[in-house]
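Next come the structures, one after another.
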Structure P
Amino acid sequence: MTYPVAQDALITFTVEVGAPVNVGTVAGQVRRYVPLLGGTVEGAYAGTVLPGGVDWQAIGPEGRLEIAAEA
């Protein structure tokens, strides 16, 4: 017997971001951050995204982007 997998979103984040800020190149990757300016959370939970967090990014020589959002 098989069961269908639920595909409904539990929550949706809507976040305003600032312009990317380049920090430099480390180990062949361009490092930059994108400021998180605020936003909303809707769905099973609701709330406000406060300003002050950043999304750290590393861009490899092949163009691959790695991200790590932090508050």
Structure Q
Amino acid sequence: MRSATELKALKLTPDQEKLRNNFVFNALATVAEINQGIGRENTPTCDLIEIMNIGTDYALDPAGYLKRQDKKG
């Protein structure tokens, strides 16, 4: 798992950045919905970093990420 500093230093294309941001936004919305109101401000930092890592992996290789998830399931 990448650290917050490593995530910030990654150079993503605008399309990759958009994919990651959409993924993270949707993940945080789901967290808020599941926890009935717990949003980003109340989500532990380690969870935010994990969500950013997953979003980054997806943004860097969407097709490969989805294939890996299918194999896990």
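Coordinate-derived values only; no laboratory data. Model, not experiment: these values are computed from the prediction. Cβ atoms are built from the backbone, for glycine too; each structure is taken alone.
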Across P, Q, percent of Cα pairs over 16 Å apart reaches its greatest value in structure P
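Among P, Q, considering only FRET efficiency 1/(1 + (r/R0)^6) of positions 2 and 50 (r between Cβ atoms, R0 = 35 Å, to 0.05), which has the greatest calculated value? Intermediate results must be reported in sequence, preceding the final value.
Numbers: P: 0.25; Q: 1.00.
Across P, Q, FRET efficiency 1/(1 + (r/R0)^6) of positions 2 and 50 (r between Cβ atoms, R0 = 35 Å, to 0.05) peaks for Q.
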Value 1.3, calculated as distance in nm of label points 7 Å out along Cα→Cβ at positions 34 and 58 from one of P, Q, is from structure Q
Output -23500 (helix-only ellipticity at 222 nm (-39500 (n - 2.57) for each DSSP H run of 4 or more, over all residues; to 500), calculated) maps, among P, Q, to structure Q
Ranked by relative contact order in percent (Cα under 8 Å, 6 or more apart), the structure on top of P, Q with the greatest value is Q
From the coordinates of one of P, Q, FRET efficiency 1/(1 + (r/R0)^6) of positions 10 and 26 (r between Cβ atoms, R0 = 25 Å, to 0.05) came out at 0.80; that one is structure Q
If you rank structures P, Q by FRET efficiency 1/(1 + (r/R0)^6) of positions 18 and 42 (r between Cβ atoms, R0 = 25 Å, to 0.05), the highest one is P
